[in-house]
Structure 1
Amino acid sequence: MATPHIAAEKGQIAKKVLFPGDPKRAEFIAKNFLKGISCYSTVRGMLGFTGKTESGEEISVQGSGMGQPSLAIYFNELADYYGIRQVIRVGSTGSLQKKIECREIILAMAACHDSNMNASLFPRDITFAPVADWNLLQSAYESAKKNGFPVRVGNIFATDTFYDPTNKWETLAEYNVLSIEMETAILYTLAAKKKVRALTILTVSDNLVTGERLTSKERETTFLDMFRLALSL
């Protein structure tokens, strides 16, 4: 039966899921990269689709919404009720390094964060380090290099605050954190708990140092290299 936030029945969601934040990005991926797609959920406008790749592999694409609390809702339901085994977040990110330009791809090896969601899961004297699944990370890097995609691997920052007047990211940039987004820390934490293989692949949509920025439409429809990379894993 359906969950509170996903209208799919058992068997309608594949074991491998692409996980964009933007539901319109989920729709774009499904309609442009998958065959025989079906929309299994439109609850709260958070679209979900299942289809097959050119090679015949079944893949689902599910919107997660913005922020770690929203992603956690959808991830928990996907893992607990639908039994997914692999999830790849395909999102946008803001570069914290002057040299990293828009449209470059970042593979998130680990995620710093400022989220109380992670802190609430562990004793006070423990700081859990959310990290990617190594096999997915290695495969994604090798695939990106093989296909000539502009790719970097490193640490990112998953924040709960989009409009932050403190500019705390400047300190993280000094420690070679590559970029900022809002979902990966809780994704990696929950994936570790539930034994789901997880990787975040990001495309740089803006640069906080230089001010370079893509439009919302460009973020929705032009991250083609990232989508192809995610589907190759």
Structure 2
Amino acid sequence: MQLLCTSCRQPVQSADVNIDLGIAKCFLCHNVFSFLDKLSSALAPREIVKLPKRFQIDHWGSELVITQRWFNHTVWALLAFCILWDGFLVTWYSAGIGMLLRGSKGDPMTWGMLVFPVLHVLVGVGLTYGVLCMFFNSTVIRVASGELTISHGPLPCPDNSRHFTADIKQLFCQEKKWQGEDSVRRTYNLIAIMRDGSQVQLTGSENYNDVAFIEQQVESHLKIPDERVPGEAQCQEAVAPAWTW
């Protein structure tokens, strides 16, 4: 177990750690900090995450199936925007096609009217498909017959994957931050550490509890001991922990 400086994130030497006082000093940036809260957090057992909304879990003998619906209420705002966007394009192209039918085939402005919004059409198609996926799709995580499979459907989507459970050493939740103009957006990914040392992203969510629940259920089913991992998210408001293992 190694202590990292809370300021520069560099390892702190054992000679610079005072166990009795619970403080440490970084020999690089000379930052003095307390580590007792980090120690108690690192050693405390993790709470069991309750079944999140939009989740369903099934155990069929040696088979574990976790189903997560994509639907949430933010889709209604996207649906309204999608209707406005697609409605404008339909009106625009109806006018352009009407001009062609009235004999304006040789008019450059007519063809320009039809060609100009092509990129907008592509955006509209992608937006419409995404909204439909949020209404109808689910992510299914299945652990059975020595394999962990992740699939999205019924509408086709990328990022389906299949992994041998014997190759999985550990699972952990990784936090990603996206700095916006007025706020910070956080997303959480479920990462599998493979026995060859590589890391594979399995699934993700904007909700920490969604990913933590999947992690706990899969680890419990595969009898993988829960261990701390450097850079692991521990709660939605937490920053990267100062302890590495």
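When Kirkwood radius over Cα pairs in Å is calculated for each of the structures 1, 2, which structure yields the highest value? Write down the numbers at each step before the final one.
Numbers: 1: 17.6; 2: 22.1.
Ranking 1, 2 on Kirkwood radius over Cα pairs in Å, first place is 2.
If you work out mean count of other Cβ atoms within 10 Å over residues 60-67 for 1, 2, which one comes out largest?
Between 1, 2, the highest calculated value is found for 1.
Say we calculate FRET efficiency 1/(1 + (r/R0)^6) of positions 12 and 68 (r between Cβ atoms, R0 = 35 Å, to 0.05) for every structure; which of 1, 2 gives the highest result?
On the way: 1: 0.85; 2: 0.30.
The structure with the largest value is 1.
Out of 1, 2, choose the structure whose coordinates give relative contact order in percent (Cα under 8 Å, 6 or more apart) equal to 18 when calculated.
2
For structures 1, 2, which has the highest computed value of distance in nm of label points 7 Å out along Cα→Cβ at positions 100 and 164? All intermediate terms of the calculation are to be shown ahead of the outcome.
On the way: 1: 1.4; 2: 5.5.
Answer by largest value of distance in nm of label points 7 Å out along Cα→Cβ at positions 100 and 164: 2.
Hey, FRET efficiency 1/(1 + (r/R0)^6) of positions 20 and 172 (r between Cβ atoms, R0 = 35 Å, to 0.05) derived from one of 1, 2 reads 0.60; which structure?
2
Going by mean count of other Cβ atoms within 10 Å over residues 28-35, which of structures 1, 2 comes out largest?
1
Just checking, which of 1, 2 has the largest value of FRET efficiency 1/(1 + (r/R0)^6) of positions 116 and 156 (r between Cβ atoms, R0 = 25 Å, to 0.05)?
Numbers: 1: 0.85; 2: 0.25.
Result for FRET efficiency 1/(1 + (r/R0)^6) of positions 116 and 156 (r between Cβ atoms, R0 = 25 Å, to 0.05) over 1, 2: largest is 1.
Each reported figure results from applying straightforward, stated rules to the coordinates on display, with no laboratory input. The model shown is predicted, which means the values in this text are computed figures rather than measured ones. Cβ atoms are built from the backbone, for glycine too; each structure is taken alone.
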